[in-house]
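Before anything else, here is the set of structures, which you'll find just below.
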Structure I
Amino acid sequence: MKTYHFFPVLLVLIFSYIGLHFYSARWLARSLSLGQTAAHWLRLSLLAVAFLSPFTMFLKRYHHGPLLEGLYAAGYAWMGLIMLAAFIFACSDLAALALRRLPWFQAQVLANTTLALLALITAWGIYGGQKVPVIKEMTIPFKDLPPELEGFKIAQISDMHIDSNWKLRQFSGIVDEINAAGPDLVLVTGDLIDPGIACATGLAELTGKIKSRLGLFGSLGNHEYYYGLERSMDCYKAFGIKLLRNEAQVMGKLRLIGLGDIHTEHLTEADVKDQLKRNSNGEFTIVMSHQPVFYPAIAAAGKYLVFSGHTHKGQIFPFHIFTKLFYNYFYGLYRINESVFYVTSGAGTWGPPLRWLAPAEIPVITLVKSS
């Protein structure tokens, strides 16, 4: 079983984040031919701005409202911008290293092109983070599918992280997309809400508009615990979402199991297998598990269709690479033994309101019987 050491990882992330600012300041000073004094003030300015994002994250837990949303948006957006900038600047330096011996190479032209590219990719990322995600339709065959579930359609909502009014507007578009797809069942696989939004702020009205034959069910993500577990559970109830926390719901020939967030609840492989054994009873079984972990153990315990999220597919490239280091099952459809697993990139964003090379989606899966 893989063990995660979060504190050392946190320290690495903090120092790396600060390092991105110093590297970007150095690149800008060199490329813009700044004098020593100007370069010094640029470094100090970027170091000061580096604390904007964690400051807004802290402040948002205690104070939120329409007047502060602009500040929070700027703080989160800066986090994404500096990551993109450092990555693109590094690519530019590598290109300069490879091209500098060519007679036509001009360092200033490359620097100007790099800055233009950064502006283009930032705009692309902001658009990707703000737009309503598209429906991703898939058909999955199952050998032992009951005849009653032939053509059964499941929509998944994951990782919306609703914490502001603009996220509510985005979610309104998602509700329209789901209703147009006409699912039989809608699953919310965690991280629906975050600090910055109150349960009474329009969200219950939107979830109440979601139409599905068998209703709206959910499981907990790690951010529901950060929001406050009791508050989150009350919110889910207000939203009309039937929350399954290590329990099952039977609907005819279909059994639905919702697991608590595995890492936050410190569940082991044995715990998960015990929950599945306790809640399974021979019906076709769907499992909601926010984090895509313990998949081989789940597949060894029986035949399941499992829905997960959490990874955001990296959200902003090149974070795909780092996310894959922690999660072997990173994004997409996986088959292990006779079980099928789907890890979605999620419908929203966390932190930076950007997505680049990791588009958001609303999975809609249709079940069919395989020949």
Structure II
Amino acid sequence: MAWLVDGPHFFPHMLSAIDQAQQSILLEVYLVESGRQTAQWIEHLKAASNRGVRVCVLLDGFGASGLQRAEREALEQAGVELRFFNPLHWRKLTQNLMRNHRKLLLIDDQLAFVGGFGLSDDYDHPALSWHEVVLRLQGGCVQDWRDLFVAAWVASKGSPLPAPQANRLSAAPGMAGRVAHGQGLWLHGLNWSLIRRINQAQRHIWLSTPYFAPTRQLRRALRQAAARGVEVHLLLPGPTMDHPWVRYAGQRYYARLLRAGINIYEYQPRFIHAKVSVCDDWVSVGSCNFDHWGLRWNLEANQEVDDAGLAQQALIWCEETRAHSLWVDARLWAARPWPLKLKTWLGGLLDALLKRLG
């Protein structure tokens, strides 16, 4: 298992794996926008299809709206099987809110890349790429990821895929892990899995999320962990992010969390988009932001791993990220200027209205 940080690092690994594929490529991704990076991926996928590899691409009907029609047609003309999950339609009303937010690249049923990546130049800017983490996986959990893909593929009218040949083992040789997934409010084991690990933590908890809109249960679990002496750290976006109002909405929780002894850091250099959780020797990386929107509507999936070695890699990443973050001081936060307090209030109001509409 490999811990890969930022698009300029993990994209070359992923494209190289596509070039080496011999039987199948399964790609499931939410955000796709036409641009330099997406054009590069299209060329690699077309080349794989032209040499006889079966290429199945499952995109979200809303998240991939930025992909130009000409590029869609180019993929299909090269033999790539392209499907869209839950295409938008005015008759669906609130059903349009259910999105496929998962991110997966699976090569020959043996090698998988999972995390929070998307096909967008935002992930591969020379200096301002979104701060992101991807795991490179081998082992039995790869087949669990394949099962998730197949279910969404069939639901999107994709043609059947043959049964895999690989055995189901662990996340990787010598590691214990599982794929945690969910779909909608009542099928979301992801949230409860994280809360269970938070409740079991004895030393430290690190939680990185780009959209801080945690459930009431998650906020309570974090406060209770801090009360029993566990170090709790939140790595959240600073002023650079794609949806600023979400940041303001999440800031309304800061005061109570800070009073509970929780450390909050806002990442300054660029947008932090990574979804990483660390509870002692347990690590979770994937698509889930653990916000109430995603937990209510989206298809999500994370790779969970129990391994001290991977947890150490995650801690190094957390510490490096904290070093480039602004620590939120409780006293200064309480004394912040009223325009910032107004933005927080308005963001919280908008968030509350959206939850009621949902």
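Things worth noting here:
- Which of I, II leads on distance in nm of label points 7 Å out along Cα→Cβ at positions 191 and 319, largest value: II
- helix-only ellipticity at 222 nm (-39500 (n - 2.57) for each DSSP H run of 4 or more, over all residues; to 500) derived as -14500 - corresponding label from I, II: I
- Among I, II, which structure scores highest (criterion: mean count of other Cβ atoms within 10 Å over residues 95-102): II
- Which entry (I, II) yields the derived value 1.09 for Cα Rg over 2.2 N^0.38 Å: I
- Among candidates I, II, the computation of FRET efficiency 1/(1 + (r/R0)^6) of positions 31 and 143 (r between Cβ atoms, R0 = 41 Å, to 0.05) that gave 0.95 used structure II.
Laboratory data are not the source of any read-out in this text; all were calculated from the coordinates shown. Please read these numbers as outputs of a predicted model, since none were measured by experiment. Cβ atoms are built from the backbone, for glycine too; each structure is taken alone.
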